[in-house]
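As structure tokens, here come the structures.
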Structure 1
Amino acid sequence: MPLLDRNGAKDNAWVISEDGTADAEQIIVAYAHVKEALAGNGRGRRIGVAISNTVKLAELLPHLAEIELVSITFPAYGDGRGFSIAKQLRNAGFKGTLRASGPLIADQFAYALACGFDEIELPDAHAERQPVEQWLKAVNAITQTYQHGFGVQNILDARRAARANGK
């Protein structure tokens with residue numbers, strides 16, 4: 001599955017090891033095995049965890065300091081619960097890598113980045129339909145927004161500033 005960030009396609013250095021037994025320096029384990037993977041991490045591996053979009057933040061909080069990557073699964077592009085989880089993780093102070101994994105579409109890229117995601121892992125079929133260039137173009141397509149966090153002044157703040165300046 002292709003991986004991309006705000007700069008385009010990138011190599012995936014993480015190995016998926018559902019139960020954490022793979023002999024690799026960077027592994028992504030299933031949420032059900034995160035405790036065992038962290039407990040047996042005397043080898044100094046980097047541990048990531050794959051979670052569904054139904055995991056509650058409170059369940060993940062005790063492990064955040066030891067986890068370097070959280071991969072949030074999106075079962076469908078229309079299911080936005082993963083965006084909320086990403087925002088909650090960033091608000092809780094998670095500084096590691098946040099990965100969205102699943103059938104997102106390019107139109108959601110800017111929003112995913114604004115919610116705190118660092119990268120998106122796409123199914124092959126979606127990557128074929130929407131090449132990297134389309135994703136990169138979509139990042140810059142949003143020039144005005146009502147939400148905070150897109151890196152541009154939002155519409156509401158612009159209106160307030162204009163009123164304060166008598167315009």
Structure 2
Amino acid sequence: MRRPPIVLLVIPFLAACASPTRVTEGAPEGLRSIVAAFSQTVEVARRDQDVTWVHGWDGNDRIAEEGGGNLRGLCYEWQELVYRSVGPVAARVGWRASMIAVNEDWFSEHHAVMVHDRNLGDPHDVLARRSTEAWVLDPWIHGEAEVYRLQDWLAIPWIVFAPARIEPDEP
């Protein structure tokens with residue numbers, strides 16, 4: 001099945017307009033611990049001998065053509081992997097990991113993981129405020145452990161058919 005042409009127009013913008021944020025020594029300790037776990041998770045997945053992890057639209061097409069098998073890498077598969085690995089770390093350091101999605105039920109549906117300090121409040125409120133202190137962990141675009149500020153991830157200029165929302169905690 002071929003994607004509608006609009007998808008082809010969106011691809012260059014996914015990589016060009018919203019840049020991942022480099023998490024440095026000056027970042028909150030909790031975020032640094034979460035990002036370390038996130039980076040390790042992506043690295044372990046990429047070295048997995050039993051499962052081939054792909055990413056991006058090309059990865060989605062490959063999974064569709066080859067029927068899955070030992071291929072993983074749809075955005076929700078990355079999301080589940082990351083959520084399971086960083087959730088316990090986030091809880092240990094006083095942060096919260098939440099699953100986030102945009103454009104649900106559309107061809108451009110996308111899933112990732114949002115993290116924030118628990119003191120910022122409920123994840124739904126954090127999302128509604130577009131908090132500058134919330135982060136999105138999204139390895140799907142490039143197959144790397146990329147971290148975006150929430151507002152930058154939300155500003156990726158894909159066409160928004162359904163606004164971002166926090167998903168239930170059960171992957």
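Bear in mind these aren't lab numbers, they're just calculated from the coordinates by the rules spelled out. In this text, all values refer to a predicted model and were calculated from it rather than measured experimentally. Cβ atoms are built from the backbone, for glycine too; each structure is taken alone.
For which of the structures 1, 2 does the calculation of helix-only ellipticity at 222 nm (-39500 (n - 2.57) for each DSSP H run of 4 or more, over all residues; to 500) return -13000?
Here the read-out was taken from 2.
A follow-up question, please. Among the shown structures 1, 2, from which was the value 15.5, 47 of Rg and Dmax of the Cα atoms in Å calculated?
This value belongs to structure 2.
Taking relative contact order in percent (Cα under 8 Å, 6 or more apart) from the coordinates of each of 1, 2, which one would give 19?
It was calculated from structure 1.
Can you tell which of 1, 2 yields 19.9 when mean count of other Cβ atoms within 10 Å over residues 44-51 is derived from it?
Computed on structure 1.
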